[in-house]
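Student: Below, each structure is written out as structure tokens.
What follows draws every value from the coordinates through simple rules; no lab data is involved. Values in this document were obtained by computation on a predicted structure and should not be read as measured data. Cβ atoms are built from the backbone, for glycine too; each structure is taken alone.
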Structure 1
Amino acid sequence: MKMITIEFCAGNVRENQKVWEVFEKVPGVELIDYGCLGYCGNCYSEAFAIVEGRLINAETSESLIKKITQKLNEDN
């Protein structure tokens, strides 16, 4: 099974905490928390994560969870 990397920005914690809690339980997913990912505009205005090098963004953490889940299902 291929390990999938999901990267988070520590500055976006208000939205990403819920997302982190969901995906930390998924086998084959590695979560990485950085101080800054350089997406400051996104960080200020929305929930986002970097999945396998690709920016995934959404208005809410719930929507981000759905989008990341869809991406993981596409890749498998």
Structure 2
Amino acid sequence: MPETPSEMSHEEVLRVRLQVLRQEHGDLDTAIRAMEESRSPDLLAVKRLKKQKLALKDRIARIEDELTPDIIA
């Protein structure tokens, strides 16, 4: 059964998800930097954001691994 133009392949979905996760990762980085530079940073909030950022990094790495074909040496 052929795909209709509105359907995306699994790889296309992963690439879109990867783009969204990278944007979220960058947004968290900006938020963390802004909080750390404030007069009285909320250290607990900064720690939580850093944990979220690390989790995003892990999810990004898993998707990149799935999109990168294995190279047999």
Structure 3
Amino acid sequence: MQQITLAEASQNLPDLIEAALSGEEIIIIKDNQHLVRLTPVSPVQRRPQFGSAKGLVTISDDFDEPLEDFKEYME
């Protein structure tokens, strides 16, 4: 964990962002009080778009007909 003052953070922000992205915990302090923690933002998981596969899946007309291999079991 790295603690850095607000003044130092404002001068080194690009480097601090890179450090946070690589997994380092960065805490910015002001007047010896924890002020901000830099952490990477997790990617937003998109909700499924219902109907987006329309037309990609087809069911044959005889889908629910008995299979030839199982005719002897159906009698």
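Student: Cα extents along the principal axes in Å computed as 34, 22, 20: which structure among 1, 2, 3?
Tutor: That value comes from structure 1.
Student: Further question: So if we calculate distance in nm of label points 7 Å out along Cα→Cβ at positions 12 and 44 for every structure here (1, 2, 3), which label has the highest result?
Tutor: Evaluating distance in nm of label points 7 Å out along Cα→Cβ at positions 12 and 44 on every structure, the highest lands on 2.
Student: Sticking with this one: Kindly point out which one of 1, 2, 3 the value -6000 was derived from, the read-out being helix-only ellipticity at 222 nm (-39500 (n - 2.57) for each DSSP H run of 4 or more, over all residues; to 500).
Tutor: Only one of 1, 2, 3 returns -6000 for helix-only ellipticity at 222 nm (-39500 (n - 2.57) for each DSSP H run of 4 or more, over all residues; to 500), namely 3.
Student: Which one of 1, 2, 3 has relative contact order in percent (Cα under 8 Å, 6 or more apart), as calculated from the coordinates, equal to 22?
Tutor: Working: 1: 34; 2: 41; 3: 22.
Of the options listed, only 3 reproduces it.
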